[in-house]
Structure I
Amino acid sequence: MSLVPGANKQNLWEPNPIHLAAAKKIGDLCASLGMEIICFQPLIDVEGLTKQADRDAAVQRVKNYFPYMRALRTDVTYITTNRSYDFDSHTEDMKVIAADLAHFADLAAEYSRADGGPMLKIGYEHLSWGSHINTFDKAWEAIALANRPNLGFVFDTFNFLAVEYANPYNPAGHGRIHDTPEESLKVVHERLAKLVKTIPGEKIYVVQVADAKLVEPSSLKPPTAATERWTPDHEPPHRQWSTSHRLFPNEGALGGYMPVSDCLAAVLATGYKGAFTLEIFNDSIHVNEPFVVPTHAKRSFAGVEACVADAKLVKPFW
């Protein structure tokens, strides 16, 4: 299913027999190895759109995912909060966003009833550079307003901490809200305590675990107004940090520094019983050498295993 130079990316997701056969082959191979595909890749910029043509295209993109999910034997996909800074193209109206999420969840339910398979579920994840929604409670507000049984929350430790804790332009790394590490961690604990009280574990569909590297601020492009539209020379500050400098959890030796284990402790306190997945974007994955995949696989397993163990030792703050 890989793209060849010049291929149309949109055509890749057309659920035609060739594409679905390839997806089924992947799903069957994973099953034969005792592996499970936790979720399908996210849908991006599909909610809150204002132009009818864009809305129709978004609905079709969502519907195109369902046959792939069946072929891959996974029941979950998710939507990331809209990250477009073209504010004429989408709205911040929570009622519109929630209605769109409800419609997508209804489409998934209709597909599930029609083919008789397990209920397909849709998660909603807040991006730290989301243009209207970049916090967990705003994402949950939309989910709760939509009020669908197969619509839930996706929690990403990086996207949470990038808003509530981190400041990559501070040499100390923290301080988005307060000046000292102690004050910054206090804010994180207060916010996580709210998450525990607000979101039931069964409504959390996926937890993505990632830290990020403490970087030299001068290595990043200077921050610009968050309201600017994306251009070749500008992207939201959190995004450039996210795409090149994420780390696996418990990699302090490589520059990781955020309180990821505290996030996992709070998630476990909600009653969450699902998987912990790794979403790591780092320039190291682009190195074209045979050792890259096995090395990263070992790092990922060691990191999440240690982080979950540490989380179980965290003294409750909720």
Structure II
Amino acid sequence: MTRRWTPHELVHDLMSEAVFGDHPLGRPVIGTADVISSVGRRALTSYHQTMYQAGNVVVAAAGNLKHDDLVALLEKAERKQGKAPGKGPRLRSPLVRAPRPSVRFQRKRTEQYHVCVGAPGIARSDRRRFAASVLDALLGGSASSRLFQEIREKRGMAYSVYTFASQYTDSGLIGFYVGTRPENLADCLEIANEQIAEVAEGGLRNGESERAKENLKGRILLSMESTSNRMSRLGKSLISDTELLSIDRIAAEIDAVTPEAVSELAGVLLAPEKFSASGIGPGEERFRDAVQRITPELPARAAA
């Protein structure tokens, strides 16, 4: 349960709660102390026997191994396990529509504020996911990205600033994080909002989109040097029932993303009226005042 003591991680849990509300996507993956402490041995054993059985398991492997040998080992393990008791797993409820934007804040005696601003994103099967990846790289995915350059390098207002984008089965999450001292919080959020608005209005700089795409492709290729990453890529495709694209196909899809597509997606997903916000810091009033400067109606909506 260490995440609750690391503000720069906990603020992302609060972000998910602010965007998705009571839906399972809004709950922390690690769980809460109250829930975990209430789970008894019988419930835990029953869950393990029901969920961790051959018909509900995906096995992925990469590296110096023989496929036939792996299959033989798995078949042996399946015979040893026998038939699984009970019913199959219950599927989570689909997210029909995200709730209204909201605010989450946790007061903590820290020297700086940890803040996320975000909105519902797109599903992992959405064709716009490649444009979303380019947008993420362009805005805050590297040291050459807009938010990093404008907030940290040029002004020295924050040690950590970046964007994030996650895709789920029928929805997603997109936004940005900034960790900064209290006196810089409002300015940091305003600068980030201005940069997003400029991109949404088609104000991409010369060669900016191409640099973001090259950076993104480079990171993907570099990640493939890890056997663990290759294994995870296979497993995620199987368990989420999504098409496993070749690296060449992914690179081609990224290259096909136009500046216009990036700008359009920024305008659709990162419009201020869609923003939710989460924060951890020494005082809630300063946090809400800063958020109000980029999306005036949000604090009032959240309090209603």
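Values quoted throughout were computed directly from the atomic coordinates according to the rules given, and no laboratory measurement underlies them. Here the structure is a predicted model, which is why all the values come from computation and not from measurement. Cβ atoms are built from the backbone, for glycine too; each structure is taken alone.
Please state which of the structures I, II yields 3.3 when distance in nm of label points 7 Å out along Cα→Cβ at positions 32 and 80 is computed from it. List each step's numbers first, then the result.
Details: I: 3.3; II: 4.0.
It traces back to I.
Comparing distance in nm of label points 7 Å out along Cα→Cβ at positions 48 and 240 across I, II, which is largest? Please list the in-between numbers first.
Working: I: 2.3; II: 2.9.
Structure II gives the largest value of distance in nm of label points 7 Å out along Cα→Cβ at positions 48 and 240 among I, II.
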Entry that produces 1.00 once Cα Rg over 2.2 N^0.38 Å is calculated, selected from I, II: I
Ranking I, II by relative contact order in percent (Cα under 8 Å, 6 or more apart), the structure that comes out highest: II
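Compute distance in nm of label points 7 Å out along Cα→Cβ at positions 184 and 256 for each of I, II and report the one that scores greatest. All intermediate terms of the calculation are to be shown ahead of the outcome.
Values: I: 1.7; II: 4.1.
Ranking I, II on distance in nm of label points 7 Å out along Cα→Cβ at positions 184 and 256, first place is II.
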